[in-house]
Structure 1
Amino acid sequence: MTAPQDPVVLRAEIAATRADLAGTASELAAKTDVKARARDAAAAVAVEARRPLPWAVLAAAGASIAVIVYTVRRWRG
């Protein structure tokens, strides 16, 4: 592969290479920032915990409790 001789093209290629390297360095720095990654993971878990439960899950839980109460009462006599 031959390098282009035009200075404008060379400068453009150098600028593109620098931008690519800066992006790569930023990605590597983000991967090594354990504290920030842990904070992000905790925030994601907190958002998931605040999400309301679907009605089907609540209905199944209620039905299970009703069956347990009925079984215990019947067993105790």
Structure 2
Amino acid sequence: MSNYKAKKSNLEALLSKNSMNLEGLEKTTHIPLEQLNGYMSKKVMNLSAAMSISKELNCQIEDLYDWELEEKI
């Protein structure tokens, strides 16, 4: 079985691609700016936040991060 681990957030690039900033994303998703800033660095989004953000940024949930495959032996 394979497990995936979120590595680097792609939020900054996705915001830029959609001509949006964090304040705009805060308004449309109602996710606090402090929390969004956390997602830009090391904090991993919960599924509900990831769904809301991906819908606003016209992407898939898996596009929000670079992923690392962790294989279980």
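With helix-only ellipticity at 222 nm (-39500 (n - 2.57) for each DSSP H run of 4 or more, over all residues; to 500) derived from the coordinates and found to be -29500, which of 1, 2 does the value describe?
1
As an exercise: distance in nm of label points 7 Å out along Cα→Cβ at positions 24 and 56, calculated from one structure in 1, 2, equals 4.7. Which structure is it? Derived from 1, not from the others.
Matching task: 1.7 is the computed value of distance in nm of label points 7 Å out along Cα→Cβ at positions 32 and 64. Pick the structure from 1, 2.
Details: 1: 4.6; 2: 1.7.
Computed on structure 2.
Suppose Cα extents along the principal axes in Å works out to 44, 21, 18; of 1, 2, which structure was it derived from? Intermediate results must be reported in sequence, preceding the final value.
Details: 1: 96, 25, 22; 2: 44, 21, 18.
Matching structure: 2.
Computed from the coordinates by the stated procedures, all read-outs in this text should not be read as laboratory data. These numbers were taken from a predicted model, which means no experiment stands behind them. Cβ atoms are built from the backbone, for glycine too; each structure is taken alone.
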